[in-house]
Structure P
């Protein structure tokens, strides 16, 4: 049995877990405070929420990320995870992503895989989680590593390339009806929050009358559970730099404008820097002014497509092989590595 903790923020952690688990031969139990998807067929352990507007010492004086004092929801969710580990004796525990869940599993003697994230992860809590992990799962290519990681993190990292629910999915036979005869921009903002306002979206559309704009994920727009047909028919996608959003654009091989949003540890800005360095997308550090959009879209359409470098198409299978190998491996005394 493998335990798989799935964080509740956004939808990317869940999408990635479902992709990876589909390739794992062993039974996998998901532990999450997200609602169980109706299509999920494996075991699912529901965790209570541990959010609060007035936390007391939530970082344990800077050593962890979220351990609010005397919070009943937090205590209950840690207790549920611990009881599940005690009862099931899993061969492996995957954390995507919580330092506290990873640490709890390792304290109970279970090998741990941590889903790595870009950005500044040299704080005390991330150092703890990444140091204690038996392996780090990095959904980006090995030739675009995180530059500031210590050597012992790189040594135990499995670079899978991006992992998308659309890897291997055929493109629609017909790209669908376009709104008019104009090329189309699809703006995909996602479920994790957006920095751009509806007014700025309207200004960009008005500044590019030769383009049709379709917006997904903004306030007042309907949520689209499966944007694949829209991504495939788009001439340009505009999105943030979350791992899942970039993975979906890469799987669709669509020209993309990437505008990183503000996230803890500058995660999205780090991803954007890697994409810019590799020439894989048109990157802007902030939402462009309205008058910049005509040239920006023209630049993006003309960019050569090299998304296969980021998205080899078998990232989930690579991750699953790592989990299967670690779950079946006899623990060994690790070599001493300088810290």
Structure Q
């Protein structure tokens, strides 16, 4: 089974404090708003284990989540067999978790975004075919963990990506295989790498790219105390990226430690109004540039659970979306995710 190395987990994995989270209880806003949670994980990490039962308990707090998209997180890789096929174990695990949750009103893992080494050349298609078989109709694409920095505070896991991964010709060959098979590419980068994503979108216009976590604006390490400056650089990069119609963006992930928001260290969890106020500039800039038709809300649970509960998180998102039309809100909360991940009514019926 693959694992994140200890130093990376110490810096990036949440300490989920259930008693602390329980100190903030809110009435669910707009409980009728239908939701597709476009990004969550399942894994066994000791600091934050999270499986289908945990997700269903969070959903049961009241928001009308009808389906979810599982995104890879190094969980349950096969312990043996060819190395390039071991990540298929995570898709097998996700499909089993989907079956565990079946019949409970939510289509858990309606879409599965797995991991494959797109630098494998001719073997890429073999891995994708194996994911498709393991996913039992749920496999939708691959995520590239391309976030890279040479600063120690921002370093990735020990087996993290090389600099310039998205621009490597061999990697882009793998991306073109995704496009040929009708699969999407999720991309996780820092705001310092948005130009690379734009170049990838130009080089591979036929693939649906889904940018994770509002493009990774950083607020720690060399970027600590420079939020206004970082915001302007990030916003310009996002506006340029939005010119490429094959790119959509996930609105979320702002609870991760690397964003620099201090709410996880508050004496009690902050209310959804405060989260919405802090996150509004980022969410509104994304929607202004990409339009609601290319934006989708994501929980990024359990990672963001270190900062707020599932109920409070979606209340914050609903506050952020309040000024948009009903059709625009439907796109933000479910429609864009359904299109990007090729979900249909049967897959969101629970």
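For the reader, a short list of remarks on this structure follows.
- Which of P, Q yields 0.30 [FRET efficiency 1/(1 + (r/R0)^6) of positions 30 and 222 (r between Cβ atoms, R0 = 35 Å, to 0.05), calculated]: Q
- Label whose coordinates, when mean count of other Cβ atoms within 10 Å over residues 62-69 is calculated, return 15.9 (choices P, Q): P
- Which of P, Q yields 2.2 [distance in nm of label points 7 Å out along Cα→Cβ at positions 6 and 230, calculated]: P
- Calculated for structures P, Q, mean projected area of the Cα convex hull in nm² is largest in P.
- Calculated for structures P, Q, mean count of other Cβ atoms within 10 Å over residues 78-85 is largest in P.
- Which of P, Q leads on distance in nm of label points 7 Å out along Cα→Cβ at positions 110 and 134, largest value: Q
- For relative contact order in percent (Cα under 8 Å, 6 or more apart), the highest value in the series P, Q is held by structure Q.
Taken together, the values in this text are just the output of simple stated rules run on the coordinates, not laboratory data. Computed from a predicted model, the values in this text were never measured in an experiment. Cβ atoms are built from the backbone, for glycine too; each structure is taken alone.
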